[in-house]
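Novice: Listed below are the structures to be examined.
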Structure 1
Amino acid sequence: MEHAPIVVHRVSPSGGRRVSLRARGRETVLGLAHSDPDVIEFLRRAEVPDPDEVVLGGPPSTIEWQGDAPHVYEAEPPDTDVP
């Protein structure tokens, strides 16, 4: 099975998502994103063509959003509604 070359990992407990790029059998961490513009900037710096299109409308074969919904960067607050 072929994996998407760009991976936006699950939201960390403190917020933000690690962004990595798979190329030539290696995975390189590009940074910790707190918004779509962060992801776009990381991809631009990695010389990915059309980073805006990749993030905002890229097919699953190009970008993989792991563990959480796409475009979500903050951890869910804990349920503090204890009876």
Structure 2
Amino acid sequence: MSSRTSRTTLTERGMQIAERRIPGLAAKAGHEAYWTTLRHTGAVTVKTASGQVVERKRDGSFTVIKDLPVGKRVKPGTILKRVK
């Protein structure tokens, strides 16, 4: 580290404020990746809320690639164990 670089100490409150921004930053990054891929390749593959994997094209059309099986709902905080 050079002598010009100063380090600032992050307080607990400052860290909590920064951590609250993470979900929004992640969502923004996901949307930007989606649109960048669509712009460069003309199509992007996504999973829809209706349980399908589709390829969306720039003109708004889409092609269903696969229907996914219905998932199992799990309550938040549930501890899952792998069956051997």
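Just so you know, all these numbers are worked out from the coordinates, no wet-lab data involved. Only a predicted model underlies this, so the values are computations on that prediction, with no experimental measurement involved. Cβ atoms are built from the backbone, for glycine too; each structure is taken alone.
Novice: Using the calculated result 52, 28, 21 for Cα extents along the principal axes in Å, pick out the matching structure from 1, 2. Display every interim value, and only then the final one.
Specialist: Working: 1: 52, 28, 21; 2: 56, 42, 25.
This value belongs to structure 1.
Novice: Check the numbers for distance in nm of label points 7 Å out along Cα→Cβ at positions 41 and 73 across 1, 2 and tell me which is largest. Before the final figure, lay out each step's value.
Specialist: Numbers: 1: 0.9; 2: 3.3.
For this comparison of distance in nm of label points 7 Å out along Cα→Cβ at positions 41 and 73, the top structure is 2.
Novice: Using mean count of other Cβ atoms within 10 Å over residues 9-16 as the calculated read-out, with 8.9 as its value, let me know the right label among 1, 2.
Specialist: On the way: 1: 13.6; 2: 8.9.
Derived from the structure labelled 2.
Novice: Assign the value 37, calculated as relative contact order in percent (Cα under 8 Å, 6 or more apart), to the correct structure from 1, 2. Each step should come with its number before you reach the end.
Specialist: Values: 1: 37; 2: 14.
Computed on structure 1.
Novice: Separate question: Tell me which of 1, 2 gives -11000 when you compute helix-only ellipticity at 222 nm (-39500 (n - 2.57) for each DSSP H run of 4 or more, over all residues; to 500). All intermediate terms of the calculation are to be shown ahead of the outcome.
Specialist: Working: 1: -5500; 2: -11000.
Computing helix-only ellipticity at 222 nm (-39500 (n - 2.57) for each DSSP H run of 4 or more, over all residues; to 500) on every structure in 1, 2 gives -11000 only for 2.
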